[in-house]
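See the structures that follow.
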Structure I
Amino acid sequence: MFGAIAIAFLLSPFLVNTLGDTKYGIWSIIAALTGYMTLLDLGVSSAVAKYVSKYKALNDYKSINVVFSSGIAILLVVGGFLIVLSPFIADLVVNTFNISADLRDTVHTLVIIGAIDVSIFVSSGVFFGAFYGFQRNEITNAAILFAALFKAVVFYIALTSNYDLLAMGVISLIGNLLATFLLAFLMKKTEPQVEITAKHADRATVKSIFHYSKFTFMTMLGMQLIYYSDAFVIGYFLSAAAITIYTIPWSLSEYSNKLIFAVAQTFVPVFSEQEATKDESLYRTYITGTKAVLVLSNLLCIGILALGDNFIGIWMGPRYAVECSTLLSIMFFTQLIKSPQLLSYSILLGTSNHQRFSTYNMLFSVANLILSILLIQKFGLVGVAVATAFTQIVFYAVVTPILTSRVINFSLPAYFKETYLRIVPASIVLYAMLAYFAKYHAPDGYLSLIGLALIAAVVYVVLAYFTVLDKTERAFANSSASNLIARLT
């Protein structure tokens, strides 16, 4: 995941400068639209992960094949349905947004290509779900990294050869198709007992998948409303160029969110196995996982809050540093509050207790959309960022901890004392060091930025090691570090 984010980070300035604000804004609209289309996964991949991890713990490959086949059957039907609808979706997009006449045909074709791309991606969701269930995260990560690297290299070749948006759409489609073939090959190689076919699809299993996935789908819909509706609102009320100004800090926030979510998601099959085998260490796993996510998320978010303006100035240019400064601060303060609670969502998924989370998340997402529409008309881009911040902070700082505590029956004060309170001293030191660097030793390039960040990060991690981790966790960290060093040497 870090590799995919690094590729996107390196590619973004090239895309912005090569395509220009308007075309990059259109590409952002298409990305938002395809993000919504991925909702047609319907939560099936998460259901496959849940049931595969459960049956893997029981060594029941017959049931795994039934779940796998049922998932394939569902997603193939959904993918075909999306392709049939794609021309109508393209008409709707072209007629809704303020797109210049010379780009309307391009956007129409690009939406259809994007729909085909998403149908391939959605169909591959059963492989992602199964590998997550088997806890073979290195395989799913390899496929994601391969697709991201392929797209980045070929994007660069295409754009330097005077191709633009349509070529990028085709390249993205080919990248996801190759990644799907790679996943199918690795499934046969690593799990030969799994049959890649829809012939074992079972009506009762399909019903069970939908029973679990309908609430996951609601959560996905809510998250997509939050993450991608902003681009639509800005495109409708302002312009495609304004989307670019918003997308730059948003993309940094999204990279951070994806990285932390990837860490949190690895706990879903762990929690599922512990529940299936009646393991009493569920709560301790949750506490340790929360600490790990807190250490990572605070490092990323506080780092951007302190050095974000310098970072964007180096990354995109001084003009964007000025225009994006306020947006960046709002987004990463929100991310600082939200990120640790992504693990709470993982434990709710792993124990099949995500129904209320999904319902409330959907309600807050609709509230976010309404607030964005109201505030953008008076405060512009800042209004959209504030609307998202308000709804996200209330949902993740208040609603999510309460829901989780009721599901696994723990004391909220004790939970916050064992996790959040422990990270405060190290976080204060981290921010103080970075703020000092930003004021008195402002970085003027990547090397100086990375050097200052590393100094602060080392101090922060050492402090966190002694203040956040308990004796057992420190022993495990020491053992893991020793094993890693032994492997590297």
Structure II
Amino acid sequence: MDPGATSLNGAVVPMRNRFRGGLRLVTLGLGVSVVPLDTAVNISFPDITGSFGLPLAMIQWVIICYVLTHAGLMLAFGRAGDIWSHGSVLRAGLAWSTVAFILCALAPSFGWLLFFRFLQGIGAGLIISCAPAVVTSLYPETRRAHALGIFTLMFALGSAVGPLIGGALVARWGWPGVFWFRAPIALTALVLLHGLPAASGGRGERFDIAGALLLACGIVALLLAINALPRLRDGDYLGPVLIAAAAASLAAFLRWESRIAHPIVQIALFRNRAFAAITLAGVLMYLVSFSVLLIVPYFFVRYTALPLPLAGALLATGFAAMAAVSPGAGWLVGRIAAERIAPLGALVTGLGLFLIGEWQPDTPPQFMLFALALQGLGMGLFQVAYMEIVMAASPLAYRGVAGSLSMLTRTIGVVTAAAGLTLAFQALQGAASAQGAGEAQAFLSAFRNLFHAVGIAAALTGAMVAWAARRPR
């Protein structure tokens, strides 16, 4: 064989083509990164509220407008990619996002910022709906797990560096910096990512507009309901109304999808026990793992003497561990059944979360780093295995929908955690205070109990996946 070539599945691939493929993968990672880099926005919240003279509670709408938009549209965009072209949908998302980032940075008022965040959510939905399908299309099917490991690596790196970049930009240019810095990144990726692979099938099919609208309404109403339910104790009954609206929309969606020839989602997949279990497990694992970003920063700021840069670096440990393990997780999944790796990842995640619950104000930073890294390592293993199971269960003609589903479970888990875990932590803290604990003791008691609970929940989720996988998927 020519020393300048290598064999891949029996085919001879010139080294020049391998280099081009690697360059395209790097460029794709650059383009996809504009979505997880949105973690940079979180650190700009105080500057946004201060600039527009807003109460703290209003900042939630900066998140809600963005998250609800891309969550409601992801599956529909994934199906659009299946029908027309995954690459074209992703590049459309990069073009749209470039404009949306600039508009957000130039927003003259808070109302305009929220509208431009809605536009940004459309761009994010276009990008991440087809990104997993595009990444896997760059590799042979036999190396699909490796491709998913690379995708997880790209997403974790973006999430990890977002707050670090955001902090520097806000300090220098204020809150607009966390938006405009991504415009040149998206534009560069758009220019370089020409000729991406087309869809695997489905050309000539009609796009299911009615199904897309019903699905978007159902998902948006569900996520709004999750956000509103904690206010039920204050006499706000919007949550139950939204749950009823979500149930009606999703029921109509299921009925409609069962009657058409080319549905957005193959409902029959969810009748398979293993597939339904891993989808539920995805939501639960993203839910429990978000407890780290939600609660741990308060522990660092209030009850440790750690400098803020060190606390931020520690908080990024989980994402760094996830990024580091992702390529290896792809290698493992390619050699061991994904149904075995997913429970292992859930168990390791649970152990890391449980150990976080053991922290005290005098806990050495090395132990904190170990617990956070263990949690991130477990999530890296789980995510790659989870995406592989979903991708393998879906036909090639629905690869975009499969990738979108794996990303949608992340969003549902995070939104549920933001509402549910906050409520649970407040309840645990209130119970400790009612028993005579001081403010610090009540916080530490709630911290311990919550992280022990989510750690056990992660382990039980792994057990559920292992049980459900006893039959062939």
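Each reported figure results from applying straightforward, stated rules to the coordinates on display, with no laboratory input. For clarity, every value in this text was computed on a predicted model and none was experimentally measured. Cβ atoms are built from the backbone, for glycine too; each structure is taken alone.
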### Query
Thinking of I, II, which structure, once helix-only ellipticity at 222 nm (-39500 (n - 2.57) for each DSSP H run of 4 or more, over all residues; to 500) is computed, gives back -29500?
I
### Message
By the measure mean count of other Cβ atoms within 10 Å over residues 158-165, tell me the structure among I, II with the highest figure.
### Response
II
### Query
Thinking of I, II, which structure, once semi-axes √(5λ) of the Cα gyration tensor in Å is computed, gives back 34, 26, 25?
II
#### Entry: For -0.52, -0.67, -1.03, -1.14 (log10 I(q)/I(0) by the Debye sum over Cα atoms at q = 0.12, 0.14, 0.22, 0.26 Å⁻¹, for residues 94-165 alone, calculated) the corresponding structure among I, II
I
### Task
Output the label of whichever structure in I, II has the greatest value of FRET efficiency 1/(1 + (r/R0)^6) of positions 262 and 422 (r between Cβ atoms, R0 = 30 Å, to 0.05).
I
